[in-house]
Structure P
Amino acid sequence: MKKSNVYTKKGDQGMTSLVGGERVQKTDIRVEAYGTVDELNTYLGWLSTKDVPAKDVALIHIIQHQLFSLGSYLATSHTSKDLVDKTIISEKSITAIETAIDEADNMLPPLSQFILPGASESSALCHVCRTVCRRAERRILTLNAISPIDEVVLAYMNRLSDYLFVLSRKIVFVENKEEFFWNKTCI
């Protein structure tokens, strides 16, 4: 069996192929959307190597698989390829994230101030993941305006960023550190 080439030279002129064969500019919003989901997946992989509770690492790994499938869904030209399963993201996936949010939130003190990233390395990286997730959500919403996206995907991305925010707080709590609050006087 011949080993596949890492390089094909087909993208040298700024074009790429979607699943289904349609060629588009690498700056196409669909490419932006699945590229940002891929970026999020990379940061989540990095986060999973840090000091994060084991139960959350297990959930992060599940989320990584889901995001890879979501990237495939977003990379599929919906005009040239009939999707049998639109996405494997399901209401069950959203419920699992909501359960993790609720469990973490129940252990945390009430929030009365805005949090800034920086209480710990793991928590700050969690905030990086959260902001990349929000950007991915915005790219998917932009794509949705021209090519409808499954509503479960939209809800999933929104809930995922909520989970990452609560996880950042949980990490600080578990590490027995102080949250880093915004000083609105800018002193």
Structure Q
Amino acid sequence: MTTTTSALPPLVDLDGWAAERAAHEAKVELVRGLVIMAPSEGAVNLRSGWLIAHAIERATGRERLAVPHLDVVLSDVPTTVRCPDLVVVRPAAIDRGTTRLSAADVDLVAEVVSPSSVETDWLVKRAEYARAGIGAYLVVDLRPGAERLALFTRPGPDGYADVTGGGAVVIPFGDDAVHLALGDLLA
């Protein structure tokens, strides 16, 4: 009788992660020390991310910056680094050399659901972002027949305490509020 064993891939730290990111053109994330590759975004998803970023910066008077595909360190041991479709921060959190943020610097992350990321975006990342203390998580689902927006707020170790959504959401940023509707993203 022959027995085969498979070795687990080696865990990666932040320095190894930076080298891995530089070696790949595809979107890659570090999940509990393991490098995970994700397919490239489709045009509709990329455009909706841009529209959300524009709405946030217009509504907040640039008190918040919306940056696409910036790495966010969610945990150190084991290391998890996600690359959300959109990250919203205060201007002081980034400069010209910023390639990676701490979750503590992030006000909101947004994910635009792709057919290959439904469970990851709706369940896995929602739990990870809440555990990391990110104040708000916006899920934009533009898949035909599943179109909806969801805003998760008040993070805690057991997840987000509040959720609003459907065809529109209002995202509060201090005295400012961003109004998003599905129609704005599907036009």
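Please treat every number below as a calculation from the coordinates, not as lab data. This is a predicted model, so every value here is computed, not measured. Cβ atoms are built from the backbone, for glycine too; each structure is taken alone.
If helix-only ellipticity at 222 nm (-39500 (n - 2.57) for each DSSP H run of 4 or more, over all residues; to 500) comes out at -20000 when worked out from the coordinates, which of P, Q was used?
On the way: P: -20000; Q: -6500.
So the calculation was done on P.
Hey, relative contact order in percent (Cα under 8 Å, 6 or more apart) derived from one of P, Q reads 27; which structure? Working shown, then result.
Numbers: P: 27; Q: 15.
Only structure P yields this read-out.
P, Q: which one has mean count of other Cβ atoms within 10 Å over residues 104-111, as calculated, at 22.0?
Numbers: P: 11.8; Q: 22.0.
For mean count of other Cβ atoms within 10 Å over residues 104-111, the value 22.0 is produced by structure Q.
For semi-axes √(5λ) of the Cα gyration tensor in Å, the calculated result is 34, 18, 17, so let me know which of P, Q that is. Can you show the working numbers first?
Numbers: P: 34, 18, 17; Q: 29, 19, 16.
The read-out was computed on structure P.
Can you say which of P, Q returns 15.9 when mean count of other Cβ atoms within 10 Å over residues 112-119 is computed? All intermediate terms of the calculation are to be shown ahead of the outcome.
Details: P: 13.0; Q: 15.9.
Label of the originating structure: Q.
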